[in-house]
Structure 1
Amino acid sequence: MKIAVLVDKFPVISETFVVNQIVGLILRGHKVDIYSSNNINPNDSHKIHPDVENYHLLDITRNHPQIPENYFSRVLQAIRLISINFHISPLVILRSLNFFKYGRRAVSLRLLYLALDLIKAPAYDIIHCQFGTLAIDGMILRDIGAIKGKLMTSFRGYDISWFVQQYGNNVYDQLFAKGDFFLTNCEYFKSRSIQLGCDPKKIVVHGSGIDCSRFPFKDRYLHPGQKIRIATTGRLIEKKGIEYGICAVAKVLQFYPNIEYQIIGDGELKETLQQLIQSLDITDKVKLLGWKTQPEIIDILNQSDIFIAPSVTAKDGNQDAPVNTLKEAMLMGLPVIATTHGGIPELVEDGISGFLVPERDAEAIATKLIDLIEHPAIWSSMGRAGRAYVESHYDMNKLNDELVEIYRQVMMNNFPTQEPVLASVVALQ
């Protein structure tokens, strides 16, 4: 199959699930082209998933050309590009300038620039849009003939939460009508999509896969005099709720000073969180480590005892799915504390692989931390249950087999259903 993968930025260190899918498709013999709407920050170019280099993914990635900020410069450049490319596909260019039909996308010339970038693209079997926000562009580009193929959309989190709250419940009406098939990474977002108007026959849950073999399991025990190490991995943004993890650790430190808390990640709230740590006088116990590569994250988790994922529903509506950082910690045998939020209860079995607490409740997180500190005998059983669950539900090899089968069904104009697809995957093992 020929597959076009539409992404916002590539590669993004927090989106390993996209890399895992692309590599899985390549290893199964399929031709993949990656189309990235925005270039990554050059300062982040060294912080990439190792498979980006191992499989030369940047060689198959096409970054859309930067559109000049100045509108006059944008128009001048557009005239030059049109003169060069008009003979290749005049109808596509003219359709991209249909101001009446495509409004601001056409007036801003953004649609023209996107179309020109695709004008020499081959016909694809599948156009897979990673995130619904990109699928709207994909739908329009297919409408004007700039790209050809069955249009598939993966809803993954902010696109079915924040984006809907921002632009209204009807924002995906046309996409739901014109898109060929839809995937969500959890039942929570599948139900949300159906509520918004997606045909239940055109959508299934397809989890974000993870390479389980990369995350070594270790039984966790508390030895006499041992420092207890707690970890969190995530962007420093509101929906990750990291402030509640910090406040919870500050409470626990009053009773158990022999603990440390390491937070892996970066983001817009870094300064705010650092100020919170200073105000609580716990700078010697709580550290913001910034972004780390996957091998560095594995090393930190390997030395940790407990993992916290205190996600919250942000004020702008942004929500999480079953996040891969939680899966990684569970694979490595860490007992986890997470919130009853978004799709996370579909990953963490309360009392079995960890604990679930209400959102924005530092007191509840602290209580569960104390439970784990005072009952270290349950660490091992929770860790084993967590790894078993992730291996059973989120192994990327099984999920990539499932994805290929979904593609095949969509190409044959069938609506894949959850049970037959999963059955076919079992048969492939």
Structure 2
Amino acid sequence: MNEVNWAGNVRYGSTRIARPTTIDEARALVAGADAVKALGSRHSFTGIADTGGIHISLAGLDVPIRIDAARQRVRVGGGVRYGELAQHLERNGWALATLASLPHISVAGAISTGTHGSGVGVPSLAAAVTGLDLLTSTGDLVAIGEGDADLRGAVVGLGALGLVTTVELAIEPSYEVAQTVYEQVPFDAVTTGFDEIMRSAHSVSLFTTLRDDDHVDQVWRKARTDAAVRPLPASLIDREATRPRHPLPGVSAASCTVQGGEPGRWLDRIPHFRLEFTPSNGDELQSEYLVAHEHGPDALAAVRDLAELLRPVLQVCEVRTIASDDLWLSPASGRDSVALHFTWTADGEGVARVLPDLEAALAPFAPRPHWGKVFAPRPVEAWAELYPQWQGFRELRDRLDARGAFRNDFLRGLGL
């Protein structure tokens, strides 16, 4: 095998990739494997999905998308990409509350790592989960439904509990969104008026390359047309971009979703990138840290103070907000959060050198790293301090994967 993740920084140790089309085929594969992992869209930058045994792709699993209009729920196979699910929902008049910046990621992979969209009142993708089916290492299919005591621990499961074959998600009626980009916003106005800016639309992202000490490069506002109009912050007036923009300087905006304030379908505006384009170019690494919302401006200021150190390996830093949830290992668990996302160059050694200083600068704000993006090693006891239900998750893992088929080096590094 010579398989790698999307970015090419992780070379998988699996002996083969299996692509079952039925639950029974997947059940036989899992039950007969000493080591096994699901292989989704490969968009994780850590070894979270690596295994020395069998990789199982669920993309071809025969699990039809089923909408329950009365309950406002949809059931979907874990290997389905969000962009494909969104198209199916839209054709039937339904929507999700949010999407990630990339619609190319799989449902199971996204929820298992706590991946999110953006919005002060908008929780992560995982928070929409109302049930899931887990194929455990014994070959048993375990249904964990709404109200089940295990659900809060199983949703952001880090791939440690089993294969997520089916997911049930909350949905809502379809809606439209208008996206507008603003440029060269004074940095001080962003930090002092942080809440006003971030609350000014359904979803707001800040982008800075840290190459201009005085300005944030771009502010992307995504406003729902069915919501009350919110005032435009004074710091954004007369700063609207005159043409479509890509978050990275000098890169064509052809792959980006429509801007300019033109209303359109939710699935065509909430992501930053279009489904029909290959996301970015893979020549990058990513890190992300979530801090409590009230610490957002100070955390951004701390990053700004490290500009000289970060610039040689930084492509762009994105700042977003996520509402709290009650999922045990969600980076937004128990606190409304601000996410500081770093798109690095593909210089693995260079990124590894700056991460300890970056994490030290963010340490006063108790940052929780995204599980699928690179972060510096830390003592195993540190995770229990960040996640009050850490021991509860360990016990859930021991119960659902008693023979350890889903454990790997990444999980062992966390003490799991």
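Here, each number is a calculation from the coordinates, and none is a lab measurement. Since the structure is predicted, the reported quantities are computational estimates derived from the model, not experimental observations. Cβ atoms are built from the backbone, for glycine too; each structure is taken alone.
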Worksheet entry | helix-only ellipticity at 222 nm (-39500 (n - 2.57) for each DSSP H run of 4 or more, over all residues; to 500) from the coordinates reads -13000; which among 1, 2 | 1
Worksheet, complete the sentence: The value 2, 9, 18, 21, 19, 15, 9, 5, 1, 0 for P(r) over Cα pairs in 5 Å bins from 0, in percent, for residues 26-153 alone, derived from one of 1, 2, belongs to structure 1
Discussion item. Once distance in nm of label points 7 Å out along Cα→Cβ at positions 114 and 394 is calculated for all of 1, 2, which comes out largest?
Written reply: 1
Worksheet entry | mean count of other Cβ atoms within 10 Å over residues 242-249 - highest-scoring structure of 1, 2 | 1
Worksheet entry | Read-out mean count of other Cβ atoms within 10 Å over residues 98-105, computed value 23.5, structure in 1, 2 | 2
Practice prompt. State the single structure among 1, 2 that was used to calculate mean count of other Cβ atoms within 10 Å over residues 226-233, giving 12.0.
Written response: 2
Fill in: Among 1, 2, structure where percent of Cα pairs over 27 Å apart as derived comes to 49
2
Response to the item:
Working back from 0.80 (FRET efficiency 1/(1 + (r/R0)^6) of positions 138 and 234 (r between Cβ atoms, R0 = 35 Å, to 0.05), computed), options 1, 2, answer is structure 1
Discussion item. One of 1, 2 was used to compute distance in nm of label points 7 Å out along Cα→Cβ at positions 250 and 330, and the result was 3.0. Which label is that?
Written reply: 1
Worksheet item: Can you say which of 1, 2 returns 15 when relative contact order in percent (Cα under 8 Å, 6 or more apart) is computed?
Response: 1
